[in-house]
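Structures incoming, each one as structure tokens.
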Structure 1
Amino acid sequence: MAEIRPLEGDGGPAGGHARFLTAVDGIRIRLGHWPAPEGGKGHVLILPGRTEYIEKYGLVARDLHAAGWGSFALDWRGQGLADRAFSDGLKGHVGDFAEFQRDLDVALDTIRAIAGDCVPWLAHSMGGCIALRGLVRGKTPPAIAFSAPMLGLSNPAGQLRALGLLAGAARLLRLDTGYAPTTGPTYGIATETFERNTLTTDPEQYARMKAQIAAEPRFGLGGPSLRWMGAALREMSDLAHQPSPAIPALFGLGGDEGIVAPAAIRARVANWHGAELVDYPGARHELLMERAEIRDDFLARTVALFDRHRT
């Protein structure tokens, strides 16, 4: 039985706790759980983006709890307090994006034992990419909400082609475990100023994230490895050719998005029967960490979707 430890410094509802799980390949990940209120509606599975960790979503769990929902959230392999690939723990690395499906599988097995199968998903950025692959593989949550899913990157097309070629050549030569070009160990929120950040327009949310990493440096993550980047590009390219599932879906997208590709998100929504896309002018990448009027609206729409599709 996995050891269960209280969640601290997350701002979430009372009773939050986390446990380590072991994926089929022996990698340890971490699952956080904020129980539903008494007589509540069920649980939501939060699938975070790259660099993120369970505690970052404590305030989201608090608001979901107020709406009647409990929450689960993951530390994917390579981030948060999950196992990391290298002694340089700031290097974000995965050999192939299929590895994230092993994390999703062991998490869903554990969640099923606690809360059953009918758990809607709330997926942000890289978590949205992983979630879509899970759906393509046949996972069937009752509904899903995507916050700026990583279905493409915002870099110029020529730059992405060059990066893909570089990653492919480096992989053949087994030289792709270094940091991706223009990144490094100090690439990320721990060292970036609010004025230069691409995540949120809310200074309080940004300060909260920085403070969490300062209090627990193991939450910090720098740039991705070249292998991670090549794997991500291949995964997004393949997913673009996969059909959309028949699952109720909501997509949220900021008007000042600078990390993922809005065109890829719009293309997916256009080919997803019944999916809703909500645009937030002036918002940046992390809608769930944005200023109150944006964050509250997206969460309200998410809760309404999940309420409609409770089973």
Structure 2
Amino acid sequence: MDSQSRLLLILKYLYDHTDAEHDVSSKDIMRMLEDKEVSPPDRRTIEADVDTLISAGHDIRKVHRRGTPTRYRVVERDFDTVELKILIDAVAASQFINAERSKHIIERLASLASVADREGLQCETERLISIKNAVGRNMYVADDLYRAIVSRRKIQYQMIDYSVPSKEPIPHRNGHVYTVSPYALIWSNDRYYLVAYDEERNTILTPRVDHIQNVRILDTRIVSAPEGFDIGYYYSLTYKMYTGPEHEITLICDNSLVGKVIDRFGVDFECIPISANAFKAVVRASIGPTFFGWLFQYAGKMTLAGPQEVVEEYNKHRKKALKGPRDN
């Protein structure tokens, strides 16, 4: 084996088995090389190899103790354990990235840590991944959208909706094909949104990426954004989590809102048709002003049917909203 291959084996071994709290000796390195069926060099050559890695920019510390082999450890990495944990938790909790892709990304992130830290980094991810409800091809759709944005090309796509009562994906607007100028992908509340201009309707669209399918990148260049358009506005949008006591509630909804209910509560709820045009949804929600604000935006198409104490609280909230500051 040439010296370059030996250097790579030593480098990987150090990154896998050492960190700020764990080190290895030149004897450990020699034993590793023997396990790889590589004839190990003497200790001085190993130390010279490590010096070469240090010269190449790797933050490896050597500890000399009289009468014992030199010990080595990797001190600084591209990401420390806390940073990797943040990234792993974000991937695990994201509803945008499907479970299979999440596991793959998490394994790759965890591999950047030492072996001693990897199990701890992944211990909670199975529970988080189990609550995902993302559509499987989201990453590929996002890649197509990103390539179109970078190349400044228009795109065509279709959207999905959901059927009642099965909640299965169905074509939105009978498979309507949107032709838009894509400007940006926005990450908000664990989901990606496309910001695009629909020239035909002279409006900015912000569809969720996991609702987009059949993307086609056109040869046509995008058009300039309409006057007054500020992409920073869309980057600043946030979706607040609901706060307040949790209740099981009943909503009576127009069939066109099943996708909105799924977006907010996931697919694990009771969905019962009550007419040709409406369904009953039984969900759990944290009751408070934020929830009431979400409910009110669908007034006329969504009704809070129970329990009675939540209905009464909602009615009080609506009456209070009609009063001005001087009436309170």
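Values quoted throughout were computed directly from the atomic coordinates according to the rules given, and no laboratory measurement underlies them. Note that this is a predicted model, so its numbers are computed, not measured. Cβ atoms are built from the backbone, for glycine too; each structure is taken alone.
1, 2: which one has semi-axes √(5λ) of the Cα gyration tensor in Å, as calculated, at 53, 26, 19? It was calculated from structure 2.
Given a value of 5.1 for distance in nm of label points 7 Å out along Cα→Cβ at positions 114 and 298, calculated from one of 1, 2, which structure does it belong to? Among 1, 2, the structure yielding 5.1 for distance in nm of label points 7 Å out along Cα→Cβ at positions 114 and 298 is 2. Looking at relative contact order in percent (Cα under 8 Å, 6 or more apart) for structures 1, 2, the greatest value goes to 1.
Of the structures labelled 1, 2, one was used to calculate FRET efficiency 1/(1 + (r/R0)^6) of positions 194 and 290 (r between Cβ atoms, R0 = 25 Å, to 0.05), giving 1.00. Name it. Source structure: 1. Any idea which of 1, 2 comes out highest on FRET efficiency 1/(1 + (r/R0)^6) of positions 74 and 250 (r between Cβ atoms, R0 = 35 Å, to 0.05)? If we compare FRET efficiency 1/(1 + (r/R0)^6) of positions 74 and 250 (r between Cβ atoms, R0 = 35 Å, to 0.05) over 1, 2, the biggest value is for 1. Comparing structures 1, 2 by distance in nm of label points 7 Å out along Cα→Cβ at positions 26 and 210, which one has the largest value? Comparing 1, 2 by distance in nm of label points 7 Å out along Cα→Cβ at positions 26 and 210, the maximum is at 2. A value of 3.4 for distance in nm of label points 7 Å out along Cα→Cβ at positions 178 and 282, calculated from one of 1, 2, originates in structure 2.
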